[in-house]
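The numbers here are math on the coordinates, done by the rules we state, and not lab data. The structure presented is a predicted model; accordingly, all values stated were derived computationally and were not measured. Cβ atoms are built from the backbone, for glycine too; each structure is taken alone.
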Structure I
Amino acid sequence: MTPLPDISHFADIPLNLDVEIDRRKMTVLELLDLDQGSVIRLTRSAGENIDVRIGGALVAFGEIVIIEDLMGVRITGFNSEE
């Protein structure tokens, strides 16, 4: 049995969804050296899962997809840790 009917009255509550590609620590000097067109090297490589968070909590994993001239996220799984 799905709980959807039990929580349907919450369906219109807006949530902030964050898609996190990676995290990187930088010094103030490194930040000040950035210009338009600068590239920040990340530790994840193409094809790896990215994190999907709601309210800071990790809820799902996904991968970046390109559809015509737009970028999106395909959900590949959900976080089962409590």
Structure II
Amino acid sequence: MSGNASIQETCVKVAQILHRKRVEQNLSLTRVAEGCGLSRQGVSYLERGMRIPNLDTLLRIAAVLNVDLAEVIREASGKE
């Protein structure tokens, strides 16, 4: 697997983990979007892997979910 494919795969896994954590906390897309200053559709696109989020966006979503982004990235990259 090329470096870029591996990076993209990790980004998609990060988004999936954040989605799972949002659902576990019973938070709506709207609540997360409002909390981090994004549109509901934007958060949905990120969670479904349709958009690759930048670091600022990931940090804002992680803050709303009260999760450690570094831990999420480690989990997504299989380096737990």
Structure III
Amino acid sequence: MDQAIRTDPLPDYSLVARKLGEDHCVIVAAAAPARRFNSSAHPRQLARLPWVTHSQIPSASELYGPGGERSDLAVTPRAVAS
């Protein structure tokens, strides 16, 4: 029996899947760009920063603030890595 652990949608719907847990992405920043972002600013302003993203993570995401407020964020990455 073959087994695999995937973090993205199943490419073949004939496969059987069981949810093992949830995966969360974390946004990190270098010190200089982070200093330019005011903590009271709206999360959409993050889109103006220079982004490096992972090839398996979509460039449009939902962000949730401490109060549960949802914000959509779409970025144009400066570089994409895997």
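Summary table below
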{"quantity": "Among I, II, III, structure where Kirkwood radius over Cα pairs in Å as derived comes to 15.4", "calculated": "III"}
{"quantity": "Identity of the structure behind 18.8 (criterion: mean count of other Cβ atoms within 10 Å over residues 15-22, calculated), options I, II, III", "calculated": "II"}
